[in-house]
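Computed from the coordinates by the stated procedures, all read-outs in this text should not be read as laboratory data. Being a predicted model, the structure only gives us computed values, none of them experimental. Cβ atoms are built from the backbone, for glycine too; each structure is taken alone.
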Structure I
Amino acid sequence: MSGERAYLCLADGTTFEGSAFGATGVSIGEVVFTTGMTGYQEVLTDPSYCGQIVTMTAPQIGNTGINGEDDESVTSAPHVAGFVVRDLSPMASSWRASETLDAYLARHGVVGISGVDTRALTRHIRDRGAQNGAIGTGSPEELVRRAREAPSMEGLDLVERVTPREPYAWSERSGALGTQLAAEVAAERHVVVMDLGIKRNILRSLADVGCRVTVVPARTSAAEILDLAPDGIFVSNGPGDPAAVSYAIETVRALVGKKPLFGICLGHQILALAVGARTYKLKFGHRGINQPVKDLDTGRVEITTQNHGFAVDLDSLAGKARTTHVHLNDGTSEGLELPELDAFSVQYHPEAAAGPHDALYLFERFVKRIDVARAARS
């Protein structure tokens, strides 16, 4: 931990002073905040945070260190561009910890800053909107200049940075589902996953409900996916502007109606765009593990894990898809369904990690649709 004076400078010229930790150098990205009280390791390793400097609103971070089990990246590497905390713990106090947060970020080349007034920073982002920023030990003027020169998140395809280069198989389970022991569930359904930046616990959750999972890169064509003879298709979460991922939109457009399809987060947005809807950038996004979502079919409210800066335009879905879920804070799109084409998606993360398990049932819903579709073909 260097402890050297450092600055977080936003593109609008606002500057926050703190102490450097993690890697040395300068970090540039979109500055956002997440409201989770726990799960900082999952935040660091979630590929959906690629290109972003993440602010933790919980004040004390790092006290449980880093362990080898909680990574959400399949590659076990952090994806954030930078990390902002109020109070950094200098030691790790957990039997599961293998290293401190400071050492982990230094090892992976991620720049961090501690001692920042994160309440003031969060209020600023909430009022002014998420914007580019830079962390470093240099002059604030230089950091502001670099933040202003960085490309906007709008129009940015970040999926290319996080998607795998080759297909791979997945079989690891979490055992989190309470309806039946995961160990007793046979992998009877073949699901092909379009990996746009997937979280590890999504793959575990698919395996938990009896799926044999084949993961393919984002640029895999619809024909190549269908050649793998899937029983169902899953479109994953991921970073950046969904409208910029034109190749994935085209692929999903060609796949809809061919097999049961389920999308999460970026996958929700890609499905909406594939059927002709629109997306737009939220002022500061939804990031945290306490986001309230209403199921319009049942009236049930779920507390969900979310991480997204773009949303589907609800009005643009009219006549194209049925809205199934909305966010209770701002009324934005949280779920859609194409009943005739056997496709559905949600904006939030039912696999949580970290977060509540209110929506784990959606994975069971997906495999039930697969089973119905297979029975109809037999």
Structure II
Amino acid sequence: MRAIIIAIIVAFGFSLFGTPIAIKAFTRLKAGQPIRTDGPQMHMSKKGTPTMGGVVFILATVIAYVAGHIALTTLPKEQIGQVNPTISGLVLLGLFVFCGAVGFIDDFLKIRKRNSEGLKERGKLLGQLIVGAVFGVIAIWPTAAFKSSNSETVASTKLSFIRDIDWLELGKVGAIIVFILVILAASNGVNLTDGLDGLATGTSVMVLAAYSFVGFWQYRHWCADPTYALHNNYCYSVRDPLEIAMIGAAAAAACVGFLWWNASPARIFMGDTGALGLGGLIGGLAMATRTTLLLPIFGLLFVIVTMSVIIQRISYKTTGKRVFRMSPLQHHFELVGWSEVNIVIRFWIIGGIGVALGLGIFYADFLSAVSP
């Protein structure tokens, strides 16, 4: 618990006080956000607002991980598997950083071209696919350098809901394909939800905090922990759950610090750097905690927003008509007449409902198993 608290403090402090420095730096570099001309006209006032703010909370999370991991060296070796950086940390932070790097390229091209066209859609998807494939392989085939007393891999070869579903064996190739699909879905889901001040940031805080709780709960009821014997008929077979909890908590705290400056009226945007990075991390957390099919519930808002885009495209291509005035869904409500703050708060409520429902299902499963 001490490691998690240290990581939270470091991540929040770095992000809170580092973001205004980034605002000044990006302003000096003229790294302002280009605005779509076909979007809501009220967004034109945001033109020139510094973007790529995701760099701050990604860096804050990495630094917080290092600080928190130093605290882990004081714990019994058996409880964390090893005192060196774990493969779980490598996969989760790798997804965060490299998905963020794909977004950074997109943001950089937008700034350079001075328009909202960055990476082509194919290029962005290809970058996400490569990142997902590389870390999917690492998650399924851990190298000898990351061996520990816990023999579990980061991601399972079985499909999972609240835990692995034993009869849904995917095999290593199938598991990697699922891993890639989860990363693609999560990173694009967060990216589509971005677009209003604080919307994606606040929603991500809730989802990341939920996964931090799941990771910590799994650590307290961990099959690999020799001290856990009371309910070992219902323990969690995961890899490095305490580090999963620490990274989730650090990322959530970093986003809270960033939200101070990203809330309406935003002084900085996370950009695709932050949105794709957060989505990659959230997808990785779902795979690492073996709760893959629980992700659509935790990320309920991301699912709704993504579905609005899919429905709009299918409808327009097949009938020539639009279901919504504009997609993603948040822009539809802007054109209907809702204020930006009202949309963000109401969408946060929807996101919170999804998180509460997901945690309720997770905990109810535990109670049903351990109750006499």
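Quick notes on this structure:
- Taking distance in nm of label points 7 Å out along Cα→Cβ at positions 55 and 343 as the criterion, the top structure among I, II is I, with the largest value.
- Taking mean count of other Cβ atoms within 10 Å over residues 207-214 as the measure, the highest value among I, II is held by II.
- Read-out helix-only ellipticity at 222 nm (-39500 (n - 2.57) for each DSSP H run of 4 or more, over all residues; to 500), computed value -7000, structure in I, II: I
- Which of I, II yields 0.70 [FRET efficiency 1/(1 + (r/R0)^6) of positions 87 and 359 (r between Cβ atoms, R0 = 30 Å, to 0.05), calculated]: II
- Highest-scoring label, criterion being relative contact order in percent (Cα under 8 Å, 6 or more apart), among I, II: II
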